[in-house]
Structure P
Amino acid sequence: MGEVFSDVQVLELMACDNMTVFPLKRDRGDEVAGSRKYLLAAEAMQREQVDVEEVNRAGSVPHLLVRNRGDQAVLFVEGEELVGAKQNRVLNTTVLVGANTDCVVPVSCIEAGRWHDVSQKFGSGAHVSPSTLRRKLKRAVMRSIRQGKGHRSDQAEVWDDIARQQMEMKVSSASGAMSDSFLAYARRIQEFREQLPWPKGAEGLVVAIDDEILGMDLFDSHEVCQQAWPRLLGGYGLDALRRGRSRQRAGAKLVTVGGPVQQERFVPDRPDQGRVEEFLEQFDQVQWQETPAVGEGREFRTEIVLTLSASSLYWNGVALHTSAAAEVAV
């Protein structure tokens with residue numbers, strides 16, 4: 001697979017509340033990145049080039065049908081939210097659907113209490129799943145692949161994670177939909193997006209909550225990263241807010257700050273740039289296993305000491321999307 005992060009630079013950190021973002025950029029030297037040969041799912045759906053549907057009239061919880069009628073391949077990112085049809089779903093893995101191709105993609109249900117049509121086709125949600133859920137997807141998919149069962153998740157584990165998250169964050173949802181969590185905290189999530197805007201040239205990011213590195217996403221171009229950035233921050237933002245409520249329950253480390261009115265404020269510990277560089281370097285030191293890809297390209301996966309999972313989708317020798325999710329306490 002080669003050294004994925006050997007040419008990646010960790011840029012100056014950006015911070016908002018208990019979230020720290022380290023933008024990533026490749027050191028390409030004199031190389032000029034070529035124009036991408038594919039669309040992201042959200043833009044392809046907006047252009048009506050792609051339809052996402054139930055696999056048949058009866059439907060199948062762990063599968064959806066993607067119909068790409070266009071002349072460009074379409075990239076669906078792991079954890080991407082799809083809303084509508086019989087129930088909302090998320091992608092279990094990153095999938096590249098070829099041009100003029102139908103493809104059945106592996107998904108998980110993120111709305112336990114609904115199984116009836118609200119639309120014929122799916123729409124693109126505004127968020128990528130929280131990293132805590134993506135970690136569970138990665139671990140379950142790796143286990144499923146080893147058992148020869150394809151890219152299946154542990155559906156009960158997915159439902160349990162959403163239910164616990166909504167209980168902890170006091171989110172009310174009649175159907176147990178993850179989208180209701182994003183809706184309940186929409187204003188706070190928007191604050192993360194406004195205070196942590198995509199920095200020009202960034203091709204990825206490493207995210208920490210308090211002093212723990214939670215996850216990483218790296219794309220093949222800054223153009224793709226720019227489009228994915230606010231959607232990723234939505235998921236990471238929900239992680240940060242969930243941790244913040246846990247912190248309040250447990251009793252946080254507070255400091256007194258000055259001003260006309262004295263008040264106590266939580267000041268989180270944050271990892272430094274060196275620690276993030278070490279986090280990335282470990283992926284070039286471990287063995288990656290090639291696993292059967294869904295759709296186009298070649299897929300690789302690795303696990304590090306059972307607490308950190310990563311995957312990467314290559315196409316024409318280029319890593320389109322590499323991601324990692326760590327197991328941390330929330």
Structure Q
Amino acid sequence: MEQHDVIVAGEGIAGLAAALACARAGLSVLSLEPELYGGLVASVNELVDAGTDLEGADLEGSGIDVATLLASEAMDAGVVRLPEAAVSLRSLREGWEVATPEAVHAARCVIVATGAARRRLPIAGLDRFEGRGLSWCADCDAPLLGGREVAVVGGGDSALQEAMVLARHASRVHLVLRGREPRARARLRTLFDRARIDSPDRYALHPEHQVVGIEGAQTLQAIVLQGSDGTRRTLAVDAVFPCIGLEPRSGWAGLPTDSAGAILTDASGATTRAGVFAVGAVRSGYGGRLGDAIADAQRVAAAVVAHGRTVA
């Protein structure tokens with residue numbers, strides 16, 4: 001079994017940037033990712049207020065552009081990439097062992113960067129509308145919804161971004177908010193408010209409401225809303241885009257987490273297990289922007305190098 005300095009589990013932006021930063025520091029790096037690199041941001045065609053990259057420049061373009069650049073630079077720096085999923089983490093006498101369905105890999109340090117999955121609406125029978133009105137990517141599906149009414153559930157950054165993308169095609173976008181106002185960052189709220197002023201007929205807000213049901217035969221035809229006063233009403237839409245938060249993909253690592261399932265770390269990204277670190281959306285306290293993921297990666301790479309000096 002080949003021994004590496006670092007194993008990075010996950011190739012979202014945080015994982016790719018961490019692998020690159022460690023390789024540039026002279027460490028041997030193995031990166032594991034069973035799916036397309038880039039994580040959730042790979043489906044975002046236009047980055048808004050995303051933060052800065054490893055060189056301090058503003059992140060621009062699409063999510064896949066950023067991910068592709070990082071992946072290319074990581075390979076050029078010597079990172080070994082394998083299309084495998086990390087399924088367990090085990091302590092060794094010196095270092096750590098990461099098992100995948102295909103093999104077992106060993107390293108002095110492990111960086112958990114498996115990100116998060118979009119939280120699903122807690123509605124029975126929802127899965128049967130997957131690809132038939134239930135969507136997770138406005139950039140992907142908006143062109144197919146020209147002239148139709150759609151709903152976005154949530155009031156955070158991703159919800160407002162999805163709504164603005166959809167409004168370029170849909171006849172109306174219904175934004176369903178649990179609270180009274182969107183909770184997105186100020187920059188996105190400003191852009192969203194301007195979009196509503198420019199095209200008031202394309203947006204409808206439903207504050208203090210939750211989606212409690214979904215209706216349709218072969219395809220989605222309506223959602224059921226419940227207001228804070230308990231009253232219910234049916235809203236006819238052809239598609240719904242849930243943006244109600246993320247669920248960290250942390251279970252495989254068996255590390256201590258917060259109440260939301262995000263891995264607990266110190267300021268450097270170190271977990272409670274010596275030599276194991278976490279970056280990006282899988283860790284507790286993650287800031288949420290691409291720039292935060294890259295800053296995480298830089299801090300963790302420095303911590304991994306320091307750990308190596310300590311145990312050497």
Structure R
Amino acid sequence: MTTIASLPYAELGPECVQDALDSVGVHGDGRLLALNSYENRVYQAWREDAPPVVVKFYRPQRWSDEEIREEHAFIDELARADVPAVAPLRLPEDTLHHYAGFRFAVFPRRGGRAPELDRGDTLTQLGRYIARIHTVGAAKPFAHRPAITVATFGDESRAYLLEHGFVPDDLVAPWRAIADLALDATRRIVDRIDVADIRLHGDCHAGNVLWTDAGPHFVDFDDARMGPAIQDLWMLLSGDRASMQAQLRSILEGYESFRDFDRREITLIEPLRTLRLLHYSAWIARRWSDPAFPAAFPWFGTNRYWQDRILELREQVGLMEEPPLTV
């Protein structure tokens with residue numbers, strides 16, 4: 001049966017995109033460029049007499065209108081605090097629009113390149129800006145957006161993958177066993193480290209930072225949630241333990257020049273990484289009926305993929321038994 005869940009963007013052709021833009025007074029010249037996004041559909045649209053814009057069509061049935069508006073309000077707060085977050089345009093008085101069953105927002109185009117995360121000065125500058133995001137984020141909580149928790153990212157992901165048969169039959173037992181060990185270890189650490197949740201970017205990796213000579217632009221707050229501050233820092237770390245410790249020192253040098261950081265949160269890095277790994281597999285699984293996902297992730301259903309996930313979770317269990325990074 002064809003449903004909105006299995007073919008969420010079947011009716012979103014170029015004419016629909018242009019008509020949606022016309023409906024809010026943005027008149028394109030017919031040129032569209034699809035930008036890299038699996039969760040939503042994002043296009044750069046050239047205009048007749050103005051600079052190009054970026055239009056984002058939200059995946060149906062993922063977020064409510066209230067949750068999307070809360071994301072927009074957070075970005076607007078950041079922009080008003082001179083944080084370089086790319087906020088949606090008000091056209092004329094609203095940022096969330098409806099057309100032909102789709103919800104969309106229009107953003108100014110901001111160019112940039114990937115940040116050079118192997119440079120300490122770049123990491124320090126990123127730390128300063130993320131601290132400014134968190135200063136705004138800590139001012140009040142989200143009312144509608146959910147939080148990053150062991151239940152939502154871990155338990156629900158595990159249950160979905162098993163209940164819907166995505167793990168190959170011959171690997172169900174070892175995958176379930178290591179997933180349970182990883183979740184138990186994650187839960188023990190999270191329960192022990194009682195830190196405050198704040199509003200976050202939520203997905204602050206290098207791909208969501210556009211670097212310019214003047215500094216960064218932060219884009220794509222689609223995964224904004226409540227959670228610990230370290231969530232917006234750990235995805236900037238890579239390499240071996242010594243490398244990550246040096247990177248984290250550089251980030252915190254900038255971060256703590258603007259905002260206090262609770263060093264206990266460093267203990268949450270590997271638990272949060274574990275939750276993200278489980279959530280990522282479940283994210284692909286939940287979108288599998290969207291034709292874009294089998295085309296983009298053809299290896300998802302293979303034994304090799306799930307064998308690698310078993311090894312990955314075993315490594316995470318070992319890492320969570322080690323002392324946290326020191327800075």
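Bear in mind that the values in this text are calculations on the coordinates, not laboratory data. Every value quoted in this text rests on a predicted model; they were computed, and no experiment measured them.
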A value of 1.03 was derived for Cα Rg over 2.2 N^0.38 Å; which structure in P, Q, R was it taken from? R
A value of 46, 38, 26 was computed for Cα extents along the principal axes in Å, for residues 168-271 alone; which of P, Q, R is the source structure? P
